[in-house]
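Next come the structures, one after another.
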Structure 1
Amino acid sequence: MSSLLIPAFAEELPLAASVAVTASAAGLTLAYAALSPTSQLFGRTILAGDDPAEAALTYDDGPNDVATEALLDILARHNARATFFMIGRFARERPELVRRVHASGHLIGNHTQTHPWLSFQSFQVIHQQLRDCNRALEDAIGAPVHYFRAPHGARRPAVFQAARGLGLKLVQWNAMGYDWRPISAEQILAHVDQGLARARNRNKGANILLHDGHQRGIGADRRATVQVTEELLQRFHREGVRTVTVDAWG
């Protein structure tokens with residue numbers, strides 16, 4: 001319920017009820033601002049460009065040995081670039097794989113050191129999570145990192161403040177495969193297609209969220225995501241869709 005509608009009927013409610021309605025509306029607004037992938041209420045977040053013929057394949061929670069390596073092979077065959085938002089503690093364990101991703105021409109982004117819900121953390125913890133991940137990634141690739149995706153997309157003003165202090169731009173998404181769930185490649189692709197359709201209807205590019213890893217540890221089975229990536233790239237080739245990395249949009 002929009003808070004703009006509350007004054008129209010608040011006078012007819014008992015005071016306590018009116019306060020409760022206002023508080024509820026405010027709570028919903030804050031929840032939307034913190035968790036909706038497309039919200040811009042707390043600060044500017046990169047979603048996608050204005051060209052429906054552009055798509056960004058983005059992968060969270062790596063690096064993850066077999067899955068990340070398989071994706072690199074597929075992307076190379078299709079001459080496509082992608083964006084990998086990596087967890088710092090995994091990057092420390094697999095620096096050689098981080099370097100391979102970077103050397104292959106893909107964009108590497110910060111996905112925090114240990115993947116916490118940042119909307120519930122203090123500024124100090126948020127800053128440390130971003131700083132430590134940046135250090136792990138930059139130590140591996142020898143180049144600065146400029147892009148950041150919050151775990152679960154959860155953010156609040158302190159997240160933006162910490163990111164700005166480290167020179168990081170926040171990135172969300174407008175299409176998602178829900179591939180962190182144990183679902184089939186067909187189901188993942190169906191979810192992605194829904195997001196692609198929404199993006200096209202709004203004359204926007206597609207920023208597709210997929211996962212090459214899992215926050216719990218290295219070794220997650222992402223064969224379905226790898227299969228979906230192959231199918232998407234084949235389709236993009238047929239349809240004339242260009243793959244870009246998120247730095248093309250801001």
Structure 2
Amino acid sequence: MPRMNLEGSSSIVTGGASGIGEASARQLAAAGSRVVIADLNEEKGQAVASELGGLFVKCDVSSTDDADAAVAAASEMGPLRALVNSAGIGYAGRTIDRNNVPLDLDKFTFVLKVNLIGSFNMLSRSAAAMAVTEPLDADGSRGAIVNMASAAAFDGQIGQCAYSASKGGIVGMTLPIARDLSAVGVRVNTIAPGLIDTPIYGEGEASEAFKAHLGASVLFPKRLGTGEELAFAVMECITNPYLNAETIRLDGGIRMPPK
């Protein structure tokens with residue numbers, strides 16, 4: 001069975017205006033898919049979408065209306081075959097602080113709302129659109145979904161309780177959702193990145209020094225990963241017809257210490 005052919009298809013990348021999402025959108029477009037950049041950053045999102053010949057949709061991933069708008073925009077450009085769930089937020093806060101004050105529950109809830117509930121929201125709405133497309137092959141393949149977890153799902157550090165819970169939830173739902181969507185020929189995989197060089201680290205000399213320090217703790221190669229390298233794995237999950245229900249760590253072999 002050949003790789004899944006994305007020519008003439010559409011795809012959605014949440015968080016596609018920068019970082020991992022942008023790198024994934026670029027590789028999807030290179031494979032012949034028309035990409036919807038679903039992001040809150042209008043300026044960057046519009047710029048990436050127009051460069052790639054796709055569309056920008058301003059999208060809060062936890063909103064069903066916004067998710068439906070992204071799916072509708074994609075479906076107008078071609079059959080929806082791929083979703084990359086790369087929108088997400090981080091929040092550092094201990095369960096109780098040094099004064100024994102509990103973490104603000106609203107902050108914990110917000111991280112789960114964006115990272116976990118937002119991923120499921122985009123996934124379920126996209127899957128519904130994929131389910132009514134024509135099958136691509138004799139297997140009945142209709143599409144593929146890639147979620148973004150994190151090495152923090154397994155090696156969560158001090159202060160990462162909310163973030164790790166949200167990413168652990170993504171890992172935990174991968175297999176049951178893949179089982180659910182097998183009935184309509186949609187594969188589901190999750191990637192758990194380690195330390196990836198994205199705009200979150202800032203720019204300039206101090207930023208480069210900090211990234212070099214972080215990279216020294218990676219097993220091999222001793223550096224941060226790139227968005228492009230992460231997107232290579234995204235494309236493998238989408239186009240390899242037999243890759244399904246997996247969570248893949250992409251982290252250079254790092255195992256995160258407590259802090």
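None of the figures in this text is laboratory data; all of them are computed from the coordinates on show. Predicted model only: the values in this text are computed from it and were never measured. Cβ atoms are built from the backbone, for glycine too; each structure is taken alone.
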- Note on the structure: Computing distance in nm of label points 7 Å out along Cα→Cβ at positions 70 and 230 for each of 1, 2, the value 0.8 comes from structure 1
- Item | Kirkwood radius over Cα pairs in Å, for residues 46-141 alone derived as 15.7 - corresponding label from 1, 2 | 2
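Out of 1, 2, which has the highest value for relative contact order in percent (Cα under 8 Å, 6 or more apart)?
Numbers: 1: 29; 2: 20.
Structure 1 gives the largest value of relative contact order in percent (Cα under 8 Å, 6 or more apart) among 1, 2.
Of the structures labelled 1, 2, which one yields 0.99 when Cα Rg over 2.2 N^0.38 Å is computed from its coordinates? List each step's numbers first, then the result.
On the way: 1: 1.08; 2: 0.99.
So the calculation was done on 2.
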